[in-house]
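Each structure below is given as C-alpha cells.
Laboratory data are not the source of any read-out in this text; all were calculated from the coordinates shown. Treat the numbers as computed from the prediction; the structure is a model and nothing was measured. Cβ atoms are built from the backbone, for glycine too; each structure is taken alone.
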Structure I
Amino acid sequence: MIRQQLLLLFSLLTTLAYAQPYVGKLGQFQVDQIKGCAPFTVTATSLVDCGGACFYDYLGDGFNPSAADHRSGVTVSYSYTTPGKFTLRFCSSNNCVTPDEIEIDVVANIAPEFDIYTCNSNAVQVKVVDTNYNQYVINYSDGSTVTVPSGSLAKDNHTFIDGSGAKTIGIRGRNLNAADNCTTNTKSFTAVAAIPAPTINSLQTISETALDVQYTLPQNVLGRLDIGINNNSTFQQIKNAYEEARDTIQSLSNATNFYCFRIGAVDACTNTASYASATVCSMVFAATAKDGFNQLDWNTNSAGMANYSLLRNQNSYLLNIPAAGRTLNDIDVLCNETYCYQLIANYPGGATSTSLEKCVTSFTTQKPPALTDINATYNEASTIELSWTNALTAEEYSIYKSLAGTGYTLYTSLTSTPFIDTQTSLTSPSCYQIPYQDACNNFTENDLDVCPVFLSATVSTDNKVSISWTDYQGWSGGVAAYRLEKYSQTGARLRVYPPSTSTSFLDEENDLVNQVTTYKVFVIPVDGTLPAVNSNTLEVIRRPNLFYPTSFTPDKQGPVENEVFKVYGQYVASFEMEIFNRWGELMFTSNDFETGWDGTFRGVDQPDGTYAFVARLTDYAGRTSKSSGSIVLLRKR
C-alpha cells in the first residue's frame, strides 16, 4: 500500500516536472528542452523582433550568422552529439552587448541495465539496477507501460494476460525536465505457469574453513541458497542468487561440522520460495593409519544419497559404498607408503559432494609372511643360484648360509632376486635361509631351509657306482620326484633313469668304453608352476683294473690260452709290463696286451717257479698308475 502511494505521488511530480517551454533569462528566446541524451536536438524560438540581426551561439565558439531571422516566432534547431553541459546564447542586435542564454545539459545515452525474475502464473518482476536516470519506462510489449523512479522503487510486477511463452521487455531511462529520447534496452523473456527448479550440481570441501558449491539456475529464475549445520532440516538463508553458477562459503569448521545445502526457486512477485531439488551435504572426513590398515571415518547426513565413491591417490578405488556407511578399512596398503583419500557422495540426478583430501602414511608391526617357494639350482660353473618371487613388502633380503650342517651365518644382503653363490663347496652340501625386512623394519619368522640337491658317489673295486643325494628343500608343496641322468666325458647323454622318490642309485652297468661319466639329478616339483631345478654335476672316474692269471704252463701241451702269460686291462689307454725272475733279472717286457710272455728268455725255456711282474699304465682319464704281482710258471712232465 505504501509503495502504491509513493508511485502515485511520483506520477504527479513527473507530470509537473515536464512544464515546457524553457525561456531564456532575458526573455528573448525559448527552447523546447534543456536536457536530453546524446544525440540531443534543441529547437530554439526567438521571442523578439531582431531588427535584422538575430544570432545563436550553440557551443560557445562564436555566434552563427546563418542562424538569423528578423521576425519574432521563427525557430531553429541544433543537435548536440557529445555529452556535456553547454550554454546556448541568443543575440538580438548587432552589437550583442547583453546576449540572452539558456544552459543545455547533454547526458550520455546509456541503455539501462535491469534484471528479470520469473514468477508463477505467467508473471514477472522487473528490477532496474541502473541509477543513471531519474525514472525508467518499462514496456511489456503487450500494451502495458509502467514508469518507475530510480532507486529502491525501480521495480514492477506484471502478469501477461496472453499466457505463457516468449515475451519482450524494453526499458529506457528518462530524466526530469528532459527530453524522452534515451535508448531502450530490450530483453527476451519466457513466461511460465510454474517456476522451474534450480539444482545443486556439486559441493566441494576446499579447505578446513571453506566449501565451494556449484548450482544451476534456470534463466531469469531467482534462487535462494540455504545452509543447515549438522542437519538437513533446519536451514538459514545464505543469499539470493541470480545469473550465478557457484559460491565459496567461508568461515566454516569443516573438521568438526558437516553442512547441508539446498537451493530454492523464489517467486519474486510474492517473495516466497519453493524447494524441489535435492539437499546436498558435506562430510567430516578423516583418515587414520592403524596397524596394518588405514581407517577412514566420516560423518554426514545421507538422506536422499545414492552411495559413496572413494578415490585413492586421485584414482577411482572403491565404488557403490552404501550410503549408510560411516567407516571403511583399507587393508590393501604397503608399509611406509603415503595414501591420499577423498570421499565422494553421489546423489540421484548426478549431484556430488566431495570431501577434503586426507593423507596418511601406513605402518604395521605385523611380521611379513616368509617366502614359500624358493628355487635353488646348480649352474654349470658349480655356482648355486637362488631365485624366488619378490615379496611386495620386502625392502631387503638377507642370505644366511649353512655349510655341511653347521649353523646359519649371515652371508650377504640384497634387494631383489636372484642371488648367485660363487663360494660353493665341491665336497659338502650347502643350505640357506632367506628372511627379509619390510619397509616398517619388520622381519619374517620361521623361514624355510633352502637346500639344493647335492650328489656324492663311491666306486667299488668292480667299478660299480653307488650314487646318493640330499633331499631338495625350499618348496612348500614339496618334491614330486627325482630324475637321474648320466653323461659321457664329452657331454653326450648316455642314460635317463626313470623318475623316483628315492635319493640313491646303484649303477652296475659294465661299460668298458666310458671310464669317466657325470651324473646330475633334476628335481620335479609338486607345484607345476615352479621350475625344475638340478643338482651339482658329479664326475665319476672308474678304476682301470688289471686282470691276469696266477699261473701258466708254457709246455706246448695246451690249452692254448695257458701257454702265454698275458695281462688284461679295463679303461687302459697304454701300458708297459716287465717280468723278473727271483734274482731280479729282467726276463720280458711288453707294451701290448696281445703280446704276452711265453716263459723263455733269449729263446731258452725258463725253469718252473715264481716270477714277479710290474705293470705301468695310463687310463682314459689320463691318470698313470703302477700295479705289481707274481705269476707261477709250471711245465707238465
Structure II
Amino acid sequence: MNIVDVIQEGVIKGIKALYGADITAEQVTMNSTRKEFEGDYTVVAFPFARIARKKPDQIAEELGGFLVEEVEEVEKYNVINGFLNLSLSNGFWREFLAGICEDEAYGQQPANGKKVMVEFSSPNTNKPLHLGHIRNILLGWSTSQILKTAGYEVVKVQIVNDRGIAICKSMLAWRKYGEGASPESAGEKGDHFVGDYYVLFEKKFREEYNDWQQSEEARKVFGQQSENGQSEEAFFKAFKNTYFNEYSLLGAEAKDMLLKWEAGDKATASLWKQMNDWVYQGFDETYRSLGVEFDKLYFESDTYLLGKDAIRKGLEKGVFYQKDDGSVWIDLSDVNLDHKLVLRSDGTSVYMTQDIGTAQKRFQDFGVDKMVYVVADEQNYHFQVLFEILKRLGEPYAEGLYHLSYGMVDLPTGKMKSREGTVVDADDLIAEVVEEARKNTAERDTISGLSQEEQEEVIRKIALAALKFFIIKVQPRKRMVFDPKESVDLQGQTGPYVQNAYVRVQSVLRKAGDQPLSAASAYQQLEPQEKEILNMLYSFPGLVQLAAEEYDPSGIANFCYDLAKAYHRFYHDHSILNAGTEAAKAFRLQLSRAVAHVLKQGMNLLGIEMPDRM
C-alpha cells in the first residue's frame, strides 16, 4: 500500500472516530503540499464541514492530531485556511530511499495482462522523413516505452504508404530522366535519392503546365470555364489538378503507370519494388539514428483492398446504407459527424475502407486490447469517424481506440534545408542539432581528454537528447517551435540540462568509490531539499501510470527536468562527500544514486541515452 492510500485510510478512520460518519476514499481530497508550505501531503478539510458541523480549520486540527497518533508514518501537521498539511517521518523517508537506491528499474509496473498496439511514423515512399515525422516518431516511441513500463505488452507498428499516384510520379521521373542511376552511383541515401525524383517530376510538370497555359487550348479552356471577372492567374492556379487529370501528358503517363501497377504489370512492379527498397534502406538509417524500431510493418500495397468485406457485412446489418449509384455510406449525423462515404460507386475503396480493414487485420494478428494511432491533428475528423464506425460494427477493441493527435512543428528562422521548398528533412535536422552539440561541447572543452570515438559518442547522445527532449516536453496537442540552438542549452529546460545532472551524480559516485552506505540509517534530520527530492522520487511510478493513461510523454519530460533542477540546487547548497557526519554522507550518496536511476529510467522512456561524461 502506498503512502497516499495509507493516509486516505487514516482519514476515513479519523472521520469515523471523530464524527461517527462513514466516508469513502473518493471523498478524501489529497494533493502534494505546495512548496511554500511545510509538509509532504495536504488533505482538504472543507468536504467534511457538513459531516462534522464544524469549521474546516477545527476539523483539520482534530484530524491532524488523530493522524499523528494513529498513523506511524505521519510525524507532524499544520493547518492553513482549512488545509491540513502532513509531514511524514524521517524514518519513512529513510526506509523508502534504502529500498529504491539500488533499484535501476524503479517505476516499472508489473504486467497487467493487457496488450496495446501503437502505430506511428507511417511515411510515404516518395520522399524522405521530415520534421513532422520526427515529432510523430518521438511521440510514438516514448508512448510505447511508457505503456510498456506501466505494465502493458506493447506492439509497435507502422503503415507504410507505398502505393498511389505520388509513388508513380517519382517512378516515372526516374524512368524518364534517371539514366539508370542508383543511390550508390549518386552517393545519396535511398530515400533522398527517390525524393529527388519526386521533386523532379513536380518541376517537369510545372514546366509543362506553364507552357500549356500559353497554348490556344488553354485560352479556349479559360474562356469556357472561368468565372466572370476571374483573372487568368487565379484560374490556372485553381485549375492545376484538373489539368493533371485531363490534359497533362506527364499526368497521363503517371496514371497509366498506376493502372499498370494495379494490374500486376511485371516491369512496373519490378521498378516499384526497386525504388521502394531504396527508400526503405534510407528510412531504416534514419530510424537507427533515432534509436527506433518496429515490431511489424504494414504496407498499403497489402491493405488497400481490405475492409470491403466488413462494409458488405455492415451493409447487411444496417450499419451502412447504399445510394442509387451503388456507393456505400454511413449516417453519423446523430453524433455530429455527418454522412461518410465508405465505398465508391465503382466498388473501390477509400481510405476509411482500408483503415477499417487494417484495424480488423491487426486484431487478428495480435489480439490487442487497445490501438493508439499517432497522427497529426489535421486527421482528427477522420479518426472520430473511424472509431465510431468500428464501434458500430461491434469490434471487440473499439473501446480501446485512441488518436494521439499532435500539432505541427515550426522552426524559428524558416527552413534550414529543404528539398521541396516546403519541408525540412529529418536527416538535415538531426545533422544540424549534432553540429550545434559539437560547437557547444567544443566551447566548454569538457571531453577533450576522451578519444575521438568517445567524444563523437558523447556528442551524439547530447544532440539526440536535445532534439528529443525539446519536442517531447511540449504537450502533444500544442503547436510548437523547434529551435536547434536553444535545444542544446545546458542552462535551459533541455535534454542536455537533465543529462548534466546525471553526469554530476556519476562524478560524485566515482569520487566516493565503493563504500558501504549502511550508515544512512542513522541520519536523523533531513533537510527540506532532501525531502523535496524524496517526494519527487516517490511520485515517479504514479507519473508513469498517469502518462500511460493519458498517452502524454510530456509529463515525464517535465518531471525529469524538475528532478534535475532540484538535484542541481541541492548539490550547490549541500556538501555530499564532505558532509558533517558519515550518516549524512551515506544518505546523500543513496539519494544521489536514486536520482541517477530515476533520471536514467525517465529519460529512457523518452528514448534518450545518458552519458557518464559530457
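Ranked by relative contact order in percent (Cα under 8 Å, 6 or more apart), structures I, II are topped by II, which has the highest value.
With respect to mean count of other Cβ atoms within 10 Å over residues 462-469, the largest value across structures I, II is given by II. Source structure of the calculated read-out (FRET efficiency 1/(1 + (r/R0)^6) of positions 390 and 534 (r between Cβ atoms, R0 = 35 Å, to 0.05), 0.90) within I, II: I.
The greatest value of volume of the Cα convex hull per residue in Å³, for residues 86-157 alone among structures I, II is that of II. Looking across I, II, the calculation of helix-only ellipticity at 222 nm (-39500 (n - 2.57) for each DSSP H run of 4 or more, over all residues; to 500) that yields -18000 traces back to II.
When percent of Cα pairs over 34 Å apart is computed for each of I, II, the one that comes out at 57 is II.
Looking across I, II, the calculation of distance in nm of label points 7 Å out along Cα→Cβ at positions 190 and 598 that yields 4.5 traces back to II.
Out of I, II, which one gives 87, 54, 48 for Cα extents along the principal axes in Å, for residues 214-565 alone as computed from the coordinates? Structure II accounts for this read-out.
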